[in-house]
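What follows is a set of structures for review.
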Structure P
């Protein structure tokens, strides 16, 4: 019996020489290419720069009481699309107020699922571009929306959507990458 006890004691002493250290959780590392931008060449009342990573950019003229266009910027590798909608204000302050209210209402509809909605104002007085970028944090359908206007003639709104069920942690790297593209669109926007 003492042999077994001695053998057990030796095994315990030898096996407990080093403290156990659990391995840290691994995170998927997603590397996206550095963004390279080119100027858009649509026949619309504004221009902006788009990322070369966007595989498909389509334009659709919409029938509305005011002149309006829809532009879809698709990122198939990221499974996401930035939807842009342009509406001519046509000097009518009431139109502008309606457009602003609709854009803000669209963002506020996400408050049911959003954890937080930080809003970043944007102003480029030299080119008369004023607006906001809203980052919607949480499991929402559209993690970013924005609008810009010159307050007189032009109004552009945009939103980011992914072709996946909303899971904030999973889409966060792609959402951050595409939010930089949205900021670049806002910064390079020029009214015609």
Structure Q
């Protein structure tokens, strides 16, 4: 067990039986009162925000979390199979941990997964993905108003908006968090 004074921003705590990540941790010393720590934490599973005041000497349980790079291998029902790049060990990770960006995940991409005692608790994709356009309407000559966009389907099956000059077979870079077109890949 650790003391509240040992907590740092980004730590994962076991708080009220749930895993929470500390987003903001501030030491307060108001006037004539005792000092305390004000913590804003986010539940790892639900994303719900929790605020709590810790006494200076209060005991907390800091979870031992291992974060590592893994390679995405294939889809298996409600889970994704990933492989550790150093030990070649394979793990199953629930799809919901990746959020909405999972539609841009293709085989062979590197992902970051955090495990707490053999259980995956958090997962994140790279900030951008380079994908090939498998289908898009051809651009009409003369239809070149600035900022005009059209729908396109990428190799993972996701649909995005791209500029008119992008054609079928082109490779584009896509923001995995928002699904927005970034640039044409070189």
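Bear in mind these aren't lab numbers, they're just calculated from the coordinates by the rules spelled out. Keep in mind that this is a model prediction, so the values were computed, not measured. Cβ atoms are built from the backbone, for glycine too; each structure is taken alone.
Observations on the structure shown:
- Comparison of P, Q by relative contact order in percent (Cα under 8 Å, 6 or more apart) - largest value held by: P
- Given -0.80 for log10 I(q)/I(0) by the Debye sum over Cα atoms at q = 0.13 Å⁻¹, calculated: source structure among P, Q: Q
- Comparison of P, Q - label where mean count of other Cβ atoms within 10 Å over residues 131-138 is highest: P
- Among P, Q, which structure scores highest (criterion: mean count of other Cβ atoms within 10 Å over residues 67-74): P
- Which of P, Q yields -9000 [helix-only ellipticity at 222 nm (-39500 (n - 2.57) for each DSSP H run of 4 or more, over all residues; to 500), calculated]: P
- Once percent of Cα pairs over 16 Å apart, for residues 75-138 alone is evaluated on every structure in P, Q, the highest one turns out to be P.
- For -0.62, -0.73, -1.01, -1.11 (log10 I(q)/I(0) by the Debye sum over Cα atoms at q = 0.15, 0.17, 0.22, 0.24 Å⁻¹, for residues 3-82 alone, calculated) the corresponding structure among P, Q: Q
- Top of P, Q by distance in nm of label points 7 Å out along Cα→Cβ at positions 43 and 59, largest first: Q
- Given 3.2 for distance in nm of label points 7 Å out along Cα→Cβ at positions 115 and 171, calculated: source structure among P, Q: Q
- Which of P, Q yields 0.6 [distance in nm of label points 7 Å out along Cα→Cβ at positions 35 and 51, calculated]: P
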